[in-house]
Structure I
Amino acid sequence: MIETYIHSFAELLSKETKIPLEDILTLIEIPPENIPGDLAFPCFQLAKQAKANPNAIAKQLAEKFSNPSFQKFEAV
């Protein structure tokens with residue numbers, strides 16, 4: 001079941017970031033217990049390419065995303 005959510009999340013990220021789906025799938029993580037959420041996407045690679053703050057990129061992505069399969073998207 002989680003694989004379905006991972007793939008849906010990866011499709012959203014791929015569409016927005018223009019990173020190939022296969023690459024996105026290798027970057028999605030299950031966050032550690034001290035971080036809320038079921039799935040995580042570290043934005044460090046995007047930040048390095050854009051020469052921007054990874055937290056700012058995460059917030060931008062979280063604000064853009066909407067999908068009925070997910071309760072919410074949050075930058076942490």
Structure II
Amino acid sequence: MKSSNRDFSHVPNFTGYMKKIADWIASWPSGMKILDMPAGAGKMREALRPYGHEVVCGDINKEARDYVYLDMNKPLPFSF
């Protein structure tokens with residue numbers, strides 16, 4: 001396994017399972033607010049933007065300034 005100085009990892013391409021999820025969500029009414037967690041490289045956000053959805057990327061990725069820092073082992077930092 002190749003080592004990296006990053007504290008996160010992500011798939012380098014838009015995978016088949018991502019396409020299935022994106023196609024399903026694309027059928028929802030536009031304007032939905034969607035949490036993508038773990039967001040990795042943000043490929044899901046890019047796929048859903050043309051459909052008018054607001055996608056919040058959450059990950060342990062500290063390099064992406066527009067991501068919400070989320071540790072999946074801890075409670076989400078949102079109030080509902």
Structure III
Amino acid sequence: MHYFFHIQTAGDHIEDLEGIELPDLDAVQEEAVRAARELMADHVLHGHAPDQREFRVADAEGKMVLRFRFRDAISG
């Protein structure tokens with residue numbers, strides 16, 4: 001199945017126009033964790049504090065299948 005990982009911030013929405021093929025919702029969750037960690041690391045490396053971004057993952061029909069806050073990718 002094809003999934004799109006759109007990014008929502010406080011006042012902005014970034015559309016994922018390419019998407020990614022993943023076998024199931026467990027794989028979607030794993031990809032959300034991996035990608036959120038990668039994006040947050042880059043954000044912090046450039047001197048920014050972690051923010052309130054989140055993924056709004058949609059399937060090929062545009063139905064939202066997962067809402068994932070980046071901060072949920074951090075154990076603590």
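All of the numbers you see were taken from the coordinates with simple rules; none came from a lab. As the structure is a computational prediction, the values presented were derived from the model and not from experiment. Cβ atoms are built from the backbone, for glycine too; each structure is taken alone.
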With distance in nm of label points 7 Å out along Cα→Cβ at positions 12 and 28 derived as 3.1, matching label from I, II, III = II
For which of I, II, III does helix-only ellipticity at 222 nm (-39500 (n - 2.57) for each DSSP H run of 4 or more, over all residues; to 500), calculated from the coordinates, equal -6000?
-> II
Entry that produces 27 once percent of Cα pairs over 20 Å apart is calculated, selected from I, II, III | III
Who wins on relative contact order in percent (Cα under 8 Å, 6 or more apart) among I, II, III, i.e. which is largest?
-> III
